[in-house]
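Where a number appears in this text, it was derived from the coordinates with a stated rule and is not lab data. Since the structure is predicted, the reported quantities are computational estimates derived from the model, not experimental observations. Cβ atoms are built from the backbone, for glycine too; each structure is taken alone.
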Structure I
Amino acid sequence: MTDPTQDPRFLQDPYPAYAALRSACPVQPLPPGSGGRPGFLVTGHAEAREALGDGRLSKDTAVFFADKESRRRLHPAVARTMLACDPPRHTRLRKLVTKAFTTGAVKELRPFIARVTDELLDQWPTGERFDFVAGLAVPLPVIVICELLGVPPADRADVRRRSAQLFAAGEPDVIDAASHAMADYMTELVAAKRRAPGDSLLDRLIAARDGADRLSEEELVSLAVLLLVAGHETTTNALGNAVLALFRHPAELARLRDRPADVPAALDELLRFDSSVSTATFRFTTEPVTLGGTDIPAGVPVLIALGAANRDPARFPAPDLLDLDRAAAAHLGFGHGIHRCVGAPLARAEMEIALGAVLTRFPGIRLAVPAEQLEWRRTRLVRGLTALPVLA
């Protein structure tokens, strides 16, 4: 099987390929050579949801790769994040960050998110072509998560650049180098905050490291890197994908433009329609598992295609149609189970505020180039545009 991230047609629209795979079998073995190892691909919604919640599918990459040779040189703080471990370690780490992303905690952030959104929109040129991704989708979540973690403004552009490099499909050396750069930066930032403590989320994690919870130094840096990267990458892609979906469905765009108050209710369908996460992060079976009628042996990777699952007609009738009246809360855009995205409330707030503000302030916003000319990021994990030229 060729690498789909190298096929411009798949990058433009992966959903016909997903549909063909799913109709053949919602859980099927990957052909020899896929990713260098045998494995299984899950494309059905019911099967994906089951797999995401099955404790027999481990995320402990250290165990899986312990006896396997690898040329990769990922920094341990990046290779061993909270996403790459199982309970009880995962439970302990997640508990430390969950309070920062509760609905109540995010509610307190909403005025800041709204202020940043307005400041960014104030810079948009009227009647001129410009990039929605660079003008809003990237800077908004970057500023918010950096503010939450206490990353100085002068460092944020470099943080964003290194973060993007972590998703560079087909460029392992770039990914490995970026992992060391990000971990080194967070190590230095932790040291700076120890010298001059503040009240950011990172300061609170440092207090946990030095207090009763006893985070190891590696766990502290790893949590910081994960929150920094995951705190903006998926939201950036989700915003671009949502706006493009609305451009491609003019009636739904007109509806939200006329009734911006409908934006919160529309988020689930926008997140379902073009998922910002194409494939869930690495899992492997710890014992034989039967999934969707397919027997999967122990010790093999299982790739869960969230984008495919969110277009499964068995769960979402006419899935290739954007229907803002659809009951789409069952989408898997934020995952499912114990690893469901801890930052989902923050991502939803950012999308709701940003989309509402754009449609209110720029009701005539439209795509500036044919959709077929848009370029997509070459990455297996996330799905997002490199740029979205618009006129407002």
Structure II
Amino acid sequence: MDFTLNDEQELLRGGLTRFLATRYDLEKSRSAAKTGLGWQPDIWRAFADELGILGATQPEDWGGIGGGPVEMMLIAEALGHALVVEPYVDTAVVAAGLLRRAGGDVCADLVEKIVSGSAIVTLAATEPTSGEHWQDVSTVAHRDGDQWVLSGTKIVSSSTPLASHVLVTARTSGDRDSTGGISLFVVDIDSASTGIELHGYRTIDDRRASDIVLNGLSLPATALLGTEGGAWPSLQRARDEGAAAICAEAVGCMRKVLADTVEYCKQRQQFGQPIGSFQVLQHRMVDMYMEVEKSSAAVVLAILRLEDDDTSRARAVSAAKATVGRAAQFVGQQAVQLHGGMGMTEELAIGHYFKRLTALQFEFGSTDHHVARYARLTTR
């Protein structure tokens, strides 16, 4: 398979890599994540104004540059390599994709605001009883005159404490676990003063998330995005796009972890020589390298299948997510072990990357979930 980047894609990757190397300080990022706002607004603004990556994959008539899945992969991998906490995948991939497919003036306006960096939009799809099954929706929405009224609970809505808007799935018809009857609504968090409670917290990998309680939240008729009860196909695609993006992010994380581990083993002395000279440790690092390269190949295949039919897309994404999930666990654990006790300290980057690689294994479906889905799709 020939996978050669064109000149524009090389420029995108090179420019973003240089920006992150010179402007994105890991210590400052961790400080903002742990004790500050949870992110760096000036970096997000630079993503929009200086780099244009928030619009890199958006259509030109929606204010974007007109890129596609390959551009998304390059961006996500570079952000993973720098351990960026700003919500690129949640906003510019998942939410923007849902808005584009829903269409309409409200969605077009929000996508343009995402591209300009003036809006952060996230998705709230998981519930206390749904687990990994997004179609299991207990949150309900019913009409009240010219308004919609929403009631229910969403949990672990990633990046929502940073968001200006949140997209909420709610059932307007059908049984609780039916794929039909699921609708998508946009909530302007700043304008919603009653009927909504957000309980924010910091996750293990220094990201921010919220649990959301909707208690008779009234929304205008324009808050319904797309067709009433017809959101499921778009949600399926959004989940696959999000999974592919964080797989690319994980590859970036693992490349950085591997490079740091090799460098450490060249410097760390034991018995009068670098520990990297010991053959058994060399074998471990080769195994780490093989896992990274397998993951990279699986991600490329998933990216190239994102615009195929539903079955081909889902199968490729699940193969990538399962491959990357297992690799992330192996590479992260080996890196920590080769660093010794220092691997889990706050002073070294390895511990922070390890936490992110651990969390990535469960986002947009766990490794076990995607193994099961791949098996189901290949036995039809």
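Some points to look at:
- Read-out FRET efficiency 1/(1 + (r/R0)^6) of positions 19 and 131 (r between Cβ atoms, R0 = 41 Å, to 0.05), computed value 0.85, structure in I, II: I
- When distance in nm of label points 7 Å out along Cα→Cβ at positions 163 and 275 is calculated for each of the structures I, II, the largest result comes from II.
- Which entry (I, II) yields the derived value 15 for relative contact order in percent (Cα under 8 Å, 6 or more apart): II
- Structure responsible for 20.2, with mean count of other Cβ atoms within 10 Å over residues 75-82 calculated and labels I, II on offer: I
- Looking across I, II, the calculation of distance in nm of label points 7 Å out along Cα→Cβ at positions 91 and 243 that yields 4.3 traces back to I.
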